[in-house]
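Pasting the structures in now, so scroll down.
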Structure 1
Amino acid sequence: MYTSVFDLFKIGVGPSSSHTVGPMVAAHEFVSLLDPLEFVDSVTVRLYGSLALTGIGHATDRAVLMGLAGYLPADVPIDELSKLPERVRDTSRLELRGHHGIEFEVARDLVFDSSFQPEHPNVVEFTAFSGGDEVAHRRFASIGGGFIADLDGDASAVIDRPAYPIEITSAAQLLVLARGSSIAEVAMTNELAVRTREEVGEGIEAIAHAMFQSIERGIRATGTLPGGLRVRRRARDLALDMREHSIARSLPPTEATDWAGVYAIAVNEENAAGHRIVTAPTNGAAGIVPAVMKFMVEFCKPQVDDPVRVFLLTATAIGSLLKANAGISGAELGCQGEVGSACSMAAAGLTAALGGSPEQVENAAEIALEHNLGLTCDPVGGLVQVPCIERNAVGAVKAITAASLALRGTGEHLVSLDAAIATLRQTGLDMDHRYKETSLGGLAVNVPDC
């Protein structure tokens, strides 16, 4: 199943695609179903499973309020992300869709329920009332990357997915489709089914611009990240150190890949601060693809026309396979599903832009994914900070290494990408729930969060 470049790479806000972006979209969808809105006098929200266990640290409560107020992640004003929830708490009033006021007591009407629902680890339930009578009820699953599934109605009513001419079902099939062409061109064929070539080009340019902006903002920013861990922003100091070559005498020449790590940290510090970033394919792993793409622009010699387009379209084709055949949600698969997917996508994109064959692209994607298998999601304090920020830096370097290995080979290798994706899925199913974005195991319980 193909997922568009504009869905895998969505401009939104931090700190989490599954716990912030998805719930905001779900709340917006629910309130859009309320018709007539004027008869609604109260709304209750219940967050289940991982959304409840790490919801405070992931700003899920804030996201739900923003969605009910009529905001979407792509265009919500950043300053409103803190101001509106404060107003709701201070006044016990919420303006549904921004204009219909109802009484809303956050402590009473927004419930964190740590029990897990059978459909998915991330379930949110909305109920609307009029005069004490229930008038609307809807349950959604936030399935990773900002995507949601309507558990009570027609999922297509929430996500209007076009019919693409090429449904990519496996890496083996993708290689056949790309024979004599490229993986990026296969993805472009699908994109052109619903947009003009100019629209695709402009949209990809906007995605890349937003990615590079988040790097630049992160490198300029100083201070401490919110949430209580008192994690100090490091991207600016790291960049200054790199420019001054302060440790150049004691390290081998690794400047280019070191910069990739700095870029990734910059993005994920922006994400942790709740600022504007691009899901790639999730927020927790949002730094890897931008970092590797900027590494390509700054330090490499691409061998294709329009390398950014080739990079992102190739990454999209690989990401589509990962999403369809395994998943990209940390709550489902652990961090192997987030950082592992992003690393695989970035390795594939870089290999393609540097002139790699489809077979070498598939090899790079497999190498990157294989060496993230088993990675747990155990955020300290329920925040997308430790180990998430550094993990993106390591993932970016790992993607570059995977591309380098693949480009030096013929594309022939023992483990296929399809086998690695199947292993990702099975490992996620076997993984204890404590290590899947619940903060009930791993570093989350072995590192003090204060």
Structure 2
Amino acid sequence: MKIDLSILSKAQNIHFIGIGGIGISAIARMMLKEGKKVSGSDMSESEITKELEREGATIYKSHVKGNVNVAIDIVIYTIAISDDNPELLEARSLGISALSYPQALGLISKEKYTIAVSGTHGKTTTTAMIAEVMVQAGLDPTVIVGSLMSSSSKQRSNLIVGKSKYLVAEACEFRRSFLNLNPNILIITNIDNDHLDYYKNLADIKSAFRELVEKLSVEDYLICNLSQKNIKPVIKGLKCNVVDYSSHINQNLKLKIPGKHNRENAGAVLALAEILSIPKENVIASLSDFRGTWRRFEFRGESRAGVSLYDDYAHHPTEIKASLSGAREMFPNKKITVIFQPHLYSRTKLLLSDFGKSFKDVDCVCILPIYAAREKLDPSIDSAMLVKEIVKNNSKAIMCDSINDASQYIKMHMLSGEVLITMGAGDVYKIIDSILK
């Protein structure tokens, strides 16, 4: 489908389906800042939807066709919705143009010098690090990130609106979404097995990344770690400039967020900064002050009992191991308990063995029921199987049947000075919300 590049700039009344999503909400916020009328729907209220309401958006708390009418110029929808979504069907029946979030981001990308951050793991942290560095260097970028970051004003947001030519954006591989982007500089943090409910296998994932890098011209840059085995077949014979960020990784770099993986993310940022002619000492100062983002090993506070509370979005074995290795690095002598909520039946089933080996750096892990998200029940996999797999690998694991059960376990078994990490891409963070209340 050929899309009119001016469709977003001409539209004055825009409706967003799934407006609470971390990426799509950034575009909704951008449209509000441009003075457009914004409405949107989401099945659940969140910090994001509340903030959008405060900024002037009309928010509906369900998906019904009545939310869409002829006054709307364009509908933008999250790719997480189904094809039979009543609002999407109504928009099409009324002849209203409908764009997916990746298509809308692609249109914005065409108008900017785009720095796209791709990779199976580390996209969000790397994007937020770049935002910090470029803002402090005075490059005034527009930034769209898949989390909430603290800007210089200390207001948490997934959007920075700049006035320069630069756009910094996450490039998500899910359903090949990132192919809508038009990068001038592309970062690949890593390539790993994930989203196997969509991709056939790792080779299929690599083919998507290959399609993305082939969009780069001779004037463009690809920043990647050439020592990673999954990168090499993707970048063979490229016409663009290839920059190996492994030479920029400094494992002695002092960051406020722990872990080898975050120092590697910082290496990619240092490589980018060199291309943008930002002095290295300025970059290191910005990175040293970087405090992370929402749900990326985020310190939430202390319980009344004196337990330190952290929340993390990790939901893939590679991410879990990296995050928990960082946690152990930060707390070498403290008892660490993790409450993990598996995300998707397909991911849990296909990567079960890897999940079982992911919790060696902690003292105990409580496993919640699988968070289904977009998937239908699969009775061939459940959390009890994951508990058995973890125990088989000599780690302590127990089953918690609900968020309430997990909260009760914390009250009964955790003592002052210990560390609790809630982990997963679902709603496991609500445990800490309830503790802090």
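A short reminder: the numbers here are calculations on the coordinates, not readings from a lab. If you're wondering where the values come from, they're calculated on a predicted model, not measured in any experiment. Cβ atoms are built from the backbone, for glycine too; each structure is taken alone.
Taking mean count of other Cβ atoms within 10 Å over residues 169-176 as the criterion, the top structure among 1, 2 is 2, with the largest value. Computed over structures 1, 2, FRET efficiency 1/(1 + (r/R0)^6) of positions 73 and 129 (r between Cβ atoms, R0 = 30 Å, to 0.05) reaches its largest value in 1.
Where does the value 1.00 come from, among 1, 2, when FRET efficiency 1/(1 + (r/R0)^6) of positions 281 and 425 (r between Cβ atoms, R0 = 30 Å, to 0.05) is the thing being computed? Value 1.00 for FRET efficiency 1/(1 + (r/R0)^6) of positions 281 and 425 (r between Cβ atoms, R0 = 30 Å, to 0.05) corresponds to 1 out of 1, 2. A value of -9500 for helix-only ellipticity at 222 nm (-39500 (n - 2.57) for each DSSP H run of 4 or more, over all residues; to 500), calculated from one of 1, 2, originates in structure 2. When mean count of other Cβ atoms within 10 Å over residues 161-168 is calculated, the result is 14.4; to which of the structures 1, 2 does this value belong? Attributed to the structure labelled 1. If you line up 1, 2 by relative contact order in percent (Cα under 8 Å, 6 or more apart), the top spot, with the largest value, goes to 1.
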